[in-house]
Each structure stands twice: as structure tokens, then as C-alpha cells.
Structure I
């Protein structure tokens, strides 16, 4: 196998779901994030925000969205929200993983808000 073939094999994306094997699809998406900013994104850009399990990857989230909401995500962006705790304040925000799901213009998700 040549060096070029080796690099191509490494670069192939696998559509494996690692967290679905540990948990069910209902355990991947913990809750939707509903704020003023996310509500504006839902109306204008058709983007939805969810709090997901820390072990989930994009493939897990895509499969869970397809199963739970019966829509096909166009794009998925993941980010880790950092721990914001201070010693002298009572308000502490724990760390979590957040997902922005972009849908087609014709698709909608009813979050009950």
C-alpha cells in the first residue's frame, strides 16, 4: 500500500455511533435549549439548539434527531460549554455539550414553546 492510499484510508469518515451503543436514542438528547437567541435562530435560520450527552458525537445526534423528530438534519455543529463557577458566587453553571442542528427550510421541529 502506498503512502497516498494510507492517507486516504485514514481520511475516510466513519459513520459510527459510539454513544448509541451505551445508551438509547432517547438518552442522547437531554433537552432543547430555549432562550431568546435560540428562538430567533429557529425563526430566521432554521437552527435548533439541544443539550446532549457528553459522550455523544455528530453521528449519534443525527440518528437521534431523525428518530425522535422525523426530520433529516442538514448540518450539525457541536461545542462544549465550559464550567462557569466562581468561589464567591452562588450561581454556578456546570459544563455540558451543546448541539446546533440546521434543517432544511421546509422542515420544522415543534418544541412545545
Structure II
């Protein structure tokens, strides 16, 4: 995972709404209780976002999602879900880190196309 080496925080520490503003908007818009994509998967939500977003917005979310993936691995499922709830006020809950990775794969696939 890429990382700004001037920033000595861990990826878990960088997992905040201020630090990842595009991800914060994605969570509230695409992975909330009212979203049909949230009912299916994060990868489906990423697919829906990619279909609607401008290329620069998609690139920003993919860069931020890379940090999200690394943070999820550092934290584990339980702590990651707690961070989503506490730091983002998100109702999205992951069952496995693979869900986070699958969404990232969807975003990067969309960028390649």
C-alpha cells in the first residue's frame, strides 16, 4: 500500500472523516442503511459509485480506499467496525476484511477501464 512517508501515523490512525473525506462521503451515500447497494455488498456499492463518479473523484476514492484496506488489516474486523461507527458515524459493518478488499478491487478495475 502506498503511503506518504512524511505522515508517521499508522493507517489505522489515518482512518478519520477529516483524513479520508471522499471515503466519508462514500460511506454516507453508498453504504448506509437506506442504500440498496449496502444490502448487497461494498463491492456493489463501489461499482455503483464508479458508474456515477467523475474520473478524478473515482481516483481520489481509490487512493483513500487503499488506506482503508491497510487500516482494516491493521485493526481487524472488530476494531475496524468500531472505527467506522465512532469516527464516521457509519452503519456499515464488515464481516471479513475481504469485503473491504473486494470494494478496492472494484474501484481499481473501474479506473483501468
Structure III
């Protein structure tokens, strides 16, 4: 789960376990990352994906698996207003890259 980091979450992380950081200061200060697999998160969320998320101020991306049912869900909250055509195509390309990275890291087959 990657989501905006608000004031309350900043306080909680001071007292909790350290969050996953990807190394891009602007991204790390804007987003909170929760995962049991930090190594995979670092390989999946490349600089290109981080730049696109920041550019379009994506609110959240969540990926969850249900191993028993052999199912997974990828959900994202992008924005409340409809973007223009170029913005939508750029976001589609980002999600395609994200899915390709899931495949490369063997998160999906």
C-alpha cells in the first residue's frame, strides 16, 4: 500500500517501525509505504513510476493477494476530477509499467 502521508501518519511513524523509503526525497516525504516485502517494492516502484505518481498526485496504490483463491487486486485512487486525454494515457502507461515490474519480480505470472 502506498498512500499520501498526512500529519497523523507522520506522528505515528515516529513511534512505530520505520517505513519503506525508495531514495527519492520528494517521493518519500509525500508517500507512506506499507509492505511486508520492501525489496520487491524498491524494484517495482522505479524512478519513472515515482515521477508519474508525483506529477499526477496519485492518492494511493494498493496491491493485495489472496493465495488461497489465487487472486490479486490492484486498486488506485488517482484524483477526484477527470483529467485530460494525455494525462489518462500517461497514467495507463504507468500502470502497464507497474504490472510489467510485478511480472519481472515474479509477484504475478
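Odds and ends about this structure:
- Comparison of I, II, III by distance in nm of label points 7 Å out along Cα→Cβ at positions 76 and 92 - largest value held by: I
- Of the structures I, II, III, the one that 1.20 was derived from, the read-out being Cα Rg over 2.2 N^0.38 Å, for residues 28-83 alone: II
- Entry that produces -14000 once helix-only ellipticity at 222 nm (-39500 (n - 2.57) for each DSSP H run of 4 or more, over all residues; to 500) is calculated, selected from I, II, III: III
- Structure (I, II, III) behind the derived value 0.96 of Rg/Rh (Cα atoms, Kirkwood Rh): III
Quick note: the coordinates plus some simple rules give every number you see, no bench work behind them. Keep in mind it's a predicted model, so treat the numbers as computed, not measured. Cβ atoms are built from the backbone, for glycine too; each structure is taken alone.
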